[in-house]
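See the structures that follow.
Since every read-out is calculated from the coordinates, none of them should be taken as a lab result. Keep in mind that what you see is a predicted model, and the values were worked out from it rather than measured. Cβ atoms are built from the backbone, for glycine too; each structure is taken alone.
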Structure P
Amino acid sequence: MNVPQSNPGDYSSSSPLCFVAPPECAGLRLDQALARLFPEHSRSRLQGWLREGRVRVEGVSVLDVKRKVWGGERIEVEAAAEPNSLPDAAEDIALAIVHEDDEILVVDKPAGLVVHPGSGNRAGTLLNALLHHEPRLATIPRAGIVHRLDKETSGLLVVAKTLAAQTDLVRQLQARSVRRHYLALVHGKVPRGGTVDAPIGRHPTQRVRMAVVAAGREARTHYSPLEFFAHATLLECRLETGRTHQIRVHMASIAHPLVGDPTYGRRGAFDAKASPLLAAFPRQALHAWRLALLHPGSRAELDWEAPPPADFLRLLEGLRAR
């Protein structure tokens, strides 16, 4: 796909995003093509911009959401703030910044920090911290957040500081070119590496959980053992896709749930044989330790690593000592 030709340093919503419709959008309705090219925006928001005349094809405003796209058209999108939406508050929450430039920000998120405000978590989130650190992120959907980590998962997360950078990062995630590596401590012995290729969707009866279901979305996790303990294995897991709770669901599906996982861990099944250290760990033992991507502006290949947090390291050291 073509990278939008907007100024990556411009935070103003009055500066339109410009791109040439790629061949893979041929035959789609304009609103469908926009949803594919700008997944960081909701379908209803994009349709609203169409109705308001904020989308131009070859310089002409298009109001008809059903207009077809055939590839090669120059399309301009003039973004606007979501009407009637409550702004998220900026909060002075400490951030562990691993990298920052004019277009992206990489943070090492601690366990216990929610990434995005939601029901019951309107404050005290990573998004609130980002708005305090860089107020101009208020002009970017979701303050530039393009992927998430569970509340109790620690590690690296990239944030876009411009609309152009956000769109480019989302496309890299869709193309599966962003490399995300995790350290996961799981129950039992995993003697060799492998791949879990199993679709993930909502659990059919427990809606707060995800599960391997035939009608779910494609999901693929590669794993390899790094270190063996008496009743656990330290794995490196690499995401090829990025579904909700993917590593947690996939490891549980092969009978090696994450240590400390209250949702998928079936903690009681391991208490009898696991060491007290494993039984006492209060959260899922999962850390996003490595992140690699192409810089949205320079196209340089960038790679960051972050060591596990102190509680994870203490657990590993305790297991080694035993």
Structure Q
Amino acid sequence: MNTIRKWRRWGIGTVLLLATVMSAYGESLPNQLRGAPFTSPEKKVTMPQKWLAKPIIHAEDAQGVDLVINMDQQFYFMLEPLIVGFAKEKGWKVKLIEGTCGTAEAMLRRKNLDIGGFCCPPALTDRLPGLEFHTLGLQSVALLVHPSNPVTNVTIGQLRDIYQNKINNWNELSTPEGGKGPDLPIRAVLRAHCNLRPGHWRLILDNKDLFGPRILDVGSIDDMVLEVSRNPSAIGYEELPTVRRLGKGSMVKTIQVNGVAPDDSMGLAQGRYPVYQLINLSIWTEDHTKSDKAIELVEHLKDQMEHLDPQNHFVPTRILRHTGWKFTGPEVTGEPELMEK
């Protein structure tokens, strides 16, 4: 009985300590709701010896090609012309697949893929033996609202409160003129893609269990943009080039986070915009799996990231190294010290 009483006293003390920390540091405690932005490249999936010894074997529909490449749908359109042009110049035959991070991971596990394209940092389950990730750069995940909404900025704490259903009406937020937002219930929209992988929406809240019960969960990019474009109460997110590619740029409005706009590439590079996604390409490094053509293509793409259309608002790795992002070999594995969390 005395032991139970001691544990009870310890529990009450812990609650009081947490309350003190919350009071003293404001948003420092809620920041723990944010998911870890990266996994450790030192940890690898354990695979059987038979798998380790297996070479890359293309599927039946890709026989006779030099490279099979799976690119996530969110950046396929950006890299496809670069890949096709380089392959034509080299005289290579390539098979390009517009897929998802999940399809890339599945094909890599079957060992019938030379390059896997991911819209986020790899999960621990993606880190297969002999696989190396190369970061091309990063883009902001833009917050989207209806064009009629006068609110132009939220803090990252307010954004978390919105998605936890703690802030439920736009009139709880301010407008640039010092007034209040419209008297409308907030309809927060979630697209929980790549929920096993770090980064992207998990930088708002780590997992779906943390989101409020009145969140609208949609399954596609089109559904996300459509819901925000037709609902004056809605808030959602997506990366800007995809919104423009869908022809929906005028149907939604972007808002700032912590006073930084999603198209402020330098603000993103410096860590002042807190929600982002990376583009990573994976290649094989073991003698019986690696492809010199794959290595050459990935290096070419890394060089080309410096010359993308500015409308992509893409930050290449050269700038990330300069602004303090942490690298493990060719992969970004840590944020700059000033990252707003």
Structure R
Amino acid sequence: MTDDTEPRNFVDIDDLTTEELHAVLTRATDLKEREHRGKHHPLLSGQTLGMIFEKPSTRTRVSFETGMTQLGGHAIFLGPDDIHLGHGEPVKDTARALSRYVDLLMARVFDHADVQELAEYATVPVVNGLTDDAHPCQTLADLLTIRERFGDFEADVAWIGDGNNVAQSFVLGAAMVDLDLTVATPPEYAIDDAVLDRAAELGTPPEVTTDPEAAVEGADIVYTDVWVSMGQEDQRAEKLERFQRGGFQVSDDLLDPDTQVMHCLPAHRGEEITDEVMESDRALVWDQAENRLHAQKGLMTWLD
């Protein structure tokens, strides 16, 4: 940033207004159509994206780095061995220093408070590439995928599994576009009450149940994610037993014949979802994965 304008940040999905969310998705669609026609538009020519990674990722790194290249910019990867966020240096100092070098910051970290602090002290836009609490960039891609498939958001969606960071951001995004959503989790792994309260303030909150069979009844799309998120390895045995016992695996037996399936990846095949479902025509997961690229391009050009 070369002036005193406050940067626009994307730490949570509801940092956008509903109108802004629709605008970002529309821009993403436009950029995707241009890209599929082989037309690159250097809207971020000469700009640099700094990418801070405490957690590894395939889709986050490749989609952001490719997106910046297609937009005429450049991305710098800053992994755990390259930067000591909050350890060798306070987060606020990292934010201030990097703001002097780059035009945009993306951070994929464990602690949500670290991204909030980056956004507070940076003088360039900060994007949450994932924290333990939220994954708003994934929600952008999810909503883009649903809008492409149904022409709008006239669809019934069921979330089945853990009330994790992906689920929480999706609950908020779904509320903002008035998507008909039902969430089924074991009671001890439910969506945080504060997130449900925010969803109710934003628009249409989800129905909540502990019964996966009831949740998927009449659903156009069933969405799931891993049962054991990164950093929860010590809970693996306990969580696998609980989700398996509760019937939360997305399998052909759980789904109606026409139900489509979403997964943010990576998938633990044989746990939260079967290999047969992942390899079937009902899987939208590859459209979701591609749409990470286009949604983030729409976001980055909007933040510019």
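Couple of notes before you dig in:
- Comparison of P, Q, R by Cα Rg over 2.2 N^0.38 Å, for residues 198-253 alone - largest value held by: R
- Parent structure of the calculated result -9000, given that helix-only ellipticity at 222 nm (-39500 (n - 2.57) for each DSSP H run of 4 or more, over all residues; to 500) is the read-out and P, Q, R the choices: Q
- log10 I(q)/I(0) by the Debye sum over Cα atoms at q = 0.08, 0.09, 0.14 Å⁻¹, for residues 46-221 alone derived as -0.38, -0.47, -0.86 - corresponding label from P, Q, R: Q
- Comparison of P, Q, R - label where distance in nm of label points 7 Å out along Cα→Cβ at positions 38 and 126 is highest: R
- Source structure (of P, Q, R) for relative contact order in percent (Cα under 8 Å, 6 or more apart), computed value 20: R
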